[in-house]
Structure P
Amino acid sequence: MLRIALGMTFVLTAMLGGADVRAQDYPNRPIRVFVTSTAGGPLDVFTRLVTSKMSEEMRQPFVVEDRAGAGGDLAVLAVKEAPADGYTILFSIDTTFTVNPSLFDRIPFDPERDFVPISVLAKFGQVLGVPIDLPVKSLSDLKDLSLHKDFNYGSAGIGSPSHLSFSYLQAVTGLRATHVPYRGNPPTLLALSSGDIQAAMVISTSLLPFAKEGKVRMLAYSDLVRSDVIPDVPTVAEQGYKDFQAIFGYALLVARGTPQNVIDSLQSSANRALMSADVRDKLKSVDTIPIALPPAESVAWLRSQRKKWTSVVHKMNIHAE
């Protein structure tokens, strides 16, 4: 019996040692990257920018696969169901983990039990725009107009950053408007510039060309500090709504159970990618700010955002099928 026990101990030690060696050798084959958006969208572009740098450093291909649909759940499930070995990773907008739990009646994963946030890598805000011929020049003007005239606002879809930002603005200011969801930002921008809708909140670099053409006016920015891309546009907080902040993040996550040294390797590589001058320049050009939060701070970010958006979703009675 003693010989059997010693033999089993030896086998277990060899197995664990082998797993540790394999983890230490990470990565030794291509890494699959699932993205919770469509190809060519802002998150997809961000993911490819960062993973191309990570691929150079780690000397393995990062194979990006876009799995849009169900609010990002398709990509999340692909990572959840894969082995937790660091060879299948997730790039997601934070709303998949912060908004979906309250937006949908049921989601096929537990945001905290099933995943480990490696880093909230970057953040971005939204800018409030109106058609140039709408007789308003400030957020206060827009609110006053909304109390006396029915009008519509557009978004990139239910639960999108543009929808959430405007809903939060309504909750805080009392502004009245009817939601018109579109399939993405491009049709929203066209509807705004043509006057089919009277307001929208979108990322600044999408709206800026229309502003330069004299088709829209930008009234307010959603972060606590002004955007470097549109420094003349005041924040919502500056216009009388202290502490208003509607920002969103791009996060890198893995399935829970992934070895710690693999998590550390991915975090370090992603952080170094964000520190490279060309990546930072590109992100600045699309009004996205690298923040590279470590795992513990990323968990805190996601929990805080989940609490905020759950309150907004319930107050504004937002629901998705």
Structure Q
Amino acid sequence: MLAVRAREAGGPDVLEAVELEKPSPGPGQIVVQNKAIGLNFIDTYQRSGLYPVRFPAVLGQEAAGVVEALGEGVTRFKVGDRVAYNGAMGAYAEYHRVSADRAVALPESVSFEIAAASLLKGMTVEFLVRRCHAVQAGETILVHAAAGGVGTLLVQWAKALGATVIGTVGSEAKAALARRLGCDHVILYRHEDVGARVREITGGAGVPVAYDSVGKDTFEATLASLRRRGLFVSFGNASGAVPPFAPLRLMQGGSLFFTRPTLYDYTATTAELDESAGQLFAMIASGKLTIEIGQRFRLAEARNAHEALESRATIGASVLLP
């Protein structure tokens, strides 16, 4: 089978297309024939060595497809079922072996491409706006990278909850997309003082929560945007890791809170996983959440996909097609 792996830690050039043996399922596992594979920033973090993995490594965290084979003891699915999964490294392949209790049933109303483009990002947004901080109607929130894969979903979900959304983007084209998806205010972070604009929009108060997937480049702007006792949700490192900082900064900013959550801790059990995925699929089915697939790449073109993602040239989500 075709797979794409990183031979060592490094840039996109370490990615190589290889032929590997098709996997067989072990007890409690299923083999999925991938129909569409999600592309996420965590893939680049693992490839670069920011998140340590053992090389050579087949990358990829999520995909959607059809159950090809069942391992001993699996009753959750049957051969031919439509499924999606995330958190199972090795998805950059035509077939992947995953634990049955970490895959979810995919309803017919959600396509393979939509599922692969949205499962990890969408369940991330679900826990961010419903459980990490329960966004309330009437709140004004800040969303960095509002035209990105997670950002486009976060904006829509927050709007569906009744929030006023301030989004930051890097270009006019991305600003247009963010506005179309519901952003009430858009800040071009390369040309404007984000903290000052947020204060202006909120009458000097700041926002109760800021969702920051960018990391190093937006850290100071996010701190400057929070109101007293506001929550800084740092959930990504698109520009590099947040620099070390003294906890005193949180006190000086107004007794702020800082969290660095991960999806796994909010979907640690199969019941939590099913609940989160169910909420996501319901939002898609209701029409409240539109999945923007801006780019499609062949699996063998994963290097090009990584280059586009890291240069911030992508809009919305991207998928790899086997």
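With Rg/Rh (Cα atoms, Kirkwood Rh) computed over the structures P, Q, the top value is the one for P, the highest of the group.
Figure out for me which of the structures P, Q the number -8500 belongs to, where helix-only ellipticity at 222 nm (-39500 (n - 2.57) for each DSSP H run of 4 or more, over all residues; to 500) was derived from the coordinates. Only structure Q yields this read-out.
Computing mean count of other Cβ atoms within 10 Å over residues 30-37 across structures P, Q gives 24.5 for structure Q.
To test your reading of the models, identify which of P, Q gives 19.6 for mean count of other Cβ atoms within 10 Å over residues 158-165 when calculated. Working through the options, I get structure Q. Have a look at P, Q and say which one yields 26 for relative contact order in percent (Cα under 8 Å, 6 or more apart), as calculated. Only one of P, Q returns 26 for relative contact order in percent (Cα under 8 Å, 6 or more apart), namely P. Computed over structures P, Q, mean count of other Cβ atoms within 10 Å over residues 142-149 reaches its largest value in Q.
From P, Q, which structure was Rg and Dmax of the Cα atoms in Å, for residues 78-173 alone = 15.9, 47 calculated on? Computed on structure Q.
Given that P(r) over Cα pairs in 5 Å bins from 0, in percent, for residues 150-197 alone, derived from a single structure, equals 5, 25, 31, 25, 12, 2, which label among P, Q identifies that structure? Source structure: P. When Cα extents along the principal axes in Å, for residues 118-261 alone is computed across structures P, Q, the figure 38, 31, 31 traces back to Q.
Here, each number is a calculation from the coordinates, and none is a lab measurement. Every value quoted in this text rests on a predicted model; they were computed, and no experiment measured them. Cβ atoms are built from the backbone, for glycine too; each structure is taken alone.
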